[in-house]
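Student: Input: structures, listed below.
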Structure I
Amino acid sequence: MEPDLEPTPPATIVGVATGRPDGGVAIVRLSGPAARTIAAAMLTGELPEPRVAALRRLVLGERALVLDMPGPRSFTGEDVVELHVHGGERNVGQVVEAALAAGASPAGPGDFTRRAFEHGRLSLDQAEGIAAIIGAQTQGALDQARRLVAGELGRAVEAVHGRLRLLRVEVEANLDFPEDVSAADEARFAETAASLRVELEGWLARFEGGRRARERARVVLAGPPNAGKSSLFNALLGRSRALVSPTAGTTRDFVEAELELERSVALVDTAGLREASEDAIELAGVALGQDQLAGADVVIWLEGADQPALAESERQRWLEGADTATVIPALAKADLDSPRVVAGWLSLSAHTGAGLDDLRRALADAVRPGEQWIGLARHRQCAAEAVEALGEVEAQLREGLGLELVAFSLAVAQTRLGAITGHTGLGPVGEEVLHAIFSSFCIGK
């Protein structure tokens, strides 16, 4: 007879839950079954009443505002104690060392948030929202991250997941009685699957708008040498940021600056594009410019109104790497006598400012994100796989391949959709996925 093995209790972890330790106040957080015992050992007096912040003195001499939050009503779902102490790397480090000496283990990246997920305090998409708040670089990214943490995506997923689960239950209930399933029943099953697929496809269609709202759009100035790109770059910024010279090939590297439109974008000036140069440095600059084109959301293709027209085939060849970008064609130096004019192209003058307002409006329109879905890249992948499985359901019903295959494909769709929130209905999300998500967090979160 094998002995009964008691499960090993999880370690009690400690970490700094605030940012840089040299701020005015730092929060040292304990979480786990021994959190209250360890915290009590660090104090000269008793722990305060649960959920009542009180000033206490630590054994090492520091004073701390102590907050005791017994589980499961805590962030992690475990017993949690927070010590709000004075900032300073040395002071905070000593408080953490005292907790480690009393029996705590150091927290790794994302450990607190992972425990919140494992104890049902957060869904997986909400946990990812916390990481997104920390990493947000734009207002759009921050707004979407807050909506993730608030559970907006999770509620939408659970609504579709619930309908999918009901369809799967009905199909599986008929596996032993296929003769009782009429053509009208199969048509209804297919119609429900199609409705779910169309809803998920709507999410996917709005993913790009959400991504563009989260990220700072990249607007790249490109065109032949001496077209006036650097002058336009400076004129849009309202200050001299790039070198300007009548000598072709002056710009050797790309220059980047922030430009405020309706929202902030990255404006990038690049080297003039030509192949005839024998200057190795200039050719290297051209290659860098092509790299920038490949990552552009918008390209301002600029030619000089005093220059011969570039052949359309040559222009398109240079723009091959920017096949997903919006291209705004424009002619610079419109203030010159008898400038070249091209129908559908903007006419600009960095010297007089002519056409710059039109260009700004065109840029604002081009970088406006449109309809948005707040799902992240992992969520998109899960939704796309669920869409594929639902498409298979429709095909299997249409071709009469049997309810067993239909039920299998419905289970796949349900599992992939549930993976967004971490609630698959068929077991937990894999360790590899969880590690990839939580390892991106900072320690203390």
Structure II
Amino acid sequence: MINFDDLKQKILKHEIVIGVIGLGYVGLPVACMFAKSDFQVIGLDIKQDRIDKINLGESPIEGKEPGLSELLQEVVSSGHFKATTDYNLLSQADIILIDVETPVDENNRPQYVALRGACSSLAKVMKDGVLVIVESTIAPGTIDRVVQPLLEECSNKKSNIDFYLGACPERVMPGKLLTNLHKMSRVCGGSTQEVSDVMVTLYQNIVEADLDTADPVTAELTKTAENAYRDVQIAFANELAMICESTGADFIRVRELVNKSPGRNVLLAGAGVGGHCIPKDPWLLAFGAQDKTPLRLIPAARAVNDGMPIHIGELLKSALGEKGLSLTGSQIIILGYSYLENSGDIRNSPSEKLVSWLRMQNANVLIHDPWVEEYKGDLLKMAIGCDAAVLMVAHQDYFELSLKELGKSLRHHILVDGRNVFDQEEAIASGFSFKSLGRGE
């Protein structure tokens, strides 16, 4: 067993070595921030091309991430951060953070291939007394049911004797990685109170926000619950928007008036929910129930939000029909392919689902996105000869788009707005047959 007071002192003196497994959207900025705080950091990833770029001081993360490229260059140049594919180097680490993907499968059950692989490989090299902290978002009970047994089995060591465990789920969004890591509160869920206290001492070096102690399952629950709660809120807004369409009302106005009532905060409706977190984290929360609790709300919210891209497709179908056109054979340009505005992150993109559905209807689809390398280009030139345009992502570029110029490019003046970016009166005045999410006829 280790002396936790001694470990705290080593942290305070920056004498520990920190390992970070997984150098993606979470692991890389975390590693850089600890390296910036004068810790020696060893980053590990299984992708050699990513390692090569990082060791050259080049960020492999696409999209605009303020300060990350500069910070990476600084910590690589200073020698405080080194990336590798070799797990043996983690034998030097006193504290190891795990930041790997934790997706769900087609049945919405956790797929811990990366997590299991990381744990089994780490277990063979980790030294006695090491503290292993899982920062990935995981289903409640995963530390106890997956991580601990696997580390024990593959290392012949015992938890809370030979090594220690914690869960400290990340809270980041693309485009704000460093800011979120620095300013967002964290839950330090340790296998014992002493472990939680050590975690607080560690994270105080990079977090300027509350660091709350808990047990691992509470930390796991907190992260999955906050994203499930968000998903439910979005689903309510989306369903309300569709009700407004059916009743001939304006969702934006209804939302404004509802939110004047104390304690009400209806979110904006939208064309779908994407990204790596919200589409899967509610299912991770649900999985934690282990079939012991009837689940009604979480699956219903997921169904509403997953169905929004197809709802936008139906709005398009209706708009075309009013002009005597069919989806079959029509040429449609999609505005936006990332899942988030002003970002190049396309993980679980709602636009991808819409595009697939349109192609199944035998429509011809073009895609424009100023943030996604594959889909960059001159929008007005790409729109020439298209029968309709569908806005799916509220990129700033589209707020600045001239509808009159867009209308000159399109063969038919049909515009569907899935994010309420465009002003309805302006669109109609520009000659468009215009449909917008949440706005009835």
Structure III
Amino acid sequence: MQTYLHSVTLRPEKCKGCTDCIKRCPTEAIRVRNGKATIINERCIDCGMCIRVCRHHAKRAVTDPLSQIRKYKYKIALPAPTLYAQFKELQDVNFILTLLRKIGFDSVYEVAKAAGRVTEMSKSLFQSLNKRPVISSACPAIVRLIQIRFPSLIENLLPIMSPMEVAARISKQQAKALGYKEEEIGVFFISPCPAKATDVRNPLGIEKSYVDGVISIRDLYLELLCYVKEVSPETIENLQKSTYDGIQWAMSGGEGKALGIDKYIAVDGIENVIRVLEQVENGTLGDVDFIEALACIGGCLGGPLTVENSFIAKSRLQRLKKHEQKHKQFINSLRDWDLSFSIQWSKAVDSKPVLTLDKDMQKAMEKMEKLDKIYSTLPGIDCGSCGAPTCRALAEDIVRGQAHIEDCVFMLRRRVIEMAQSMVQLSKKLSFPTMGQIKKENEQ
């Protein structure tokens, strides 16, 4: 993997300084300063919302190029089930898996297959947890959102690895059993979102990710299209090991249905998730045992690194269920690699107190009082013209020394008017010579 902290990055040369991104960022991680957007790294959760809303394509997700796989002797593809829904009239998942082999991968392990394993383990783990509602940890953007905005809900998270990580571990075990060394094996996740790329670089709940690279579906799609005509019904390999139970994880509600929990809700879209988490935090949500929360509208099918409309993609994925029956008996008869490792989190997920004003409680309280005082003087219309998403965010930036109150156009206008009035009052106090006095002095 390339050395970066976040997958979502800015291209300053394309930024026009508009305020579209700052208004939609769920963690208020973006500011516009000196005519250009900037990202506050500590607040960014890599949800990709800014990538969606930027009209000038100034935001992008940093992922690995396909050429990265050449660094490894044995190359493994981990396709997210979202990949299947990008192709028209797909009836057999094996077609896509064969294409992945055509473009250079030696082996393919479906993340949907690992999702089935995670479902099995989640069922037993769910029963042992006392905290309700349990919140799915499958979406890394949501886990990071909880770290930053809802730290009191960290203990509600289902402490289990994502299907991506489980797939990486099993596939590496299989490769080692074939005689390959650790350093010879390259595992690459085919991703619909930037949050997964960041999760590989900065994993949550585990010490180290077993994924060696992340390739975006958008980048890989064109590569796969080049080989479509080379794959005929006769040359399709029988590689599929997943069932629809795992494939449906790509859609909102897929994980909840697979778990078979009666009292569950599936929430998609980061703004909708925030509203639900606020209810959980306030104790007003109601009788719910499990929350499947996904940052993208439509679930992973709506990821910012996909190429197909999420609604079309959902329709395509649902049609796969009709074609599954002829494969299901064969799939269920396959013996997959036995899990020789625990898939529960091995590392605590801690809160990220990036919203605190100061580590010292006394100073933080003083700054909060100052913030409230500044906020009370601002217009409160949250127009974004100052470069901050809200008036309160501007007040916070001022307290932190990162902005000035005159950044607000309304406050600047008020200050200019005050200065003009002061100049008028000052001019009245000054005694200027009359034209007659000036003429007389000149004659002398």
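Taken together, the values in this text are just the output of simple stated rules run on the coordinates, not laboratory data. Quick caveat: nothing in here was measured; it's all calculated off a predicted structure. Cβ atoms are built from the backbone, for glycine too; each structure is taken alone.
Student: With relative contact order in percent (Cα under 8 Å, 6 or more apart) coming out at 20, pick the structure among I, II, III it was computed from. Don't jump to the answer; show the numbers that get you there.
Tutor: Values: I: 17; II: 12; III: 20.
Only one of I, II, III returns 20 for relative contact order in percent (Cα under 8 Å, 6 or more apart), namely III.
Student: The value 31.0 for mean projected area of the Cα convex hull in nm² was derived from one model only; which of I, II, III is it? Could the numbers behind the result be given before it?
Tutor: Numbers: I: 33.4; II: 22.5; III: 31.0.
It must be structure III, since only it matches.
Student: Hey, another quick one. With distance in nm of label points 7 Å out along Cα→Cβ at positions 121 and 217 coming out at 4.0, pick the structure among I, II, III it was computed from. The partial results should precede the final answer.
Tutor: Numbers: I: 4.0; II: 3.1; III: 2.4.
That value comes from structure I.
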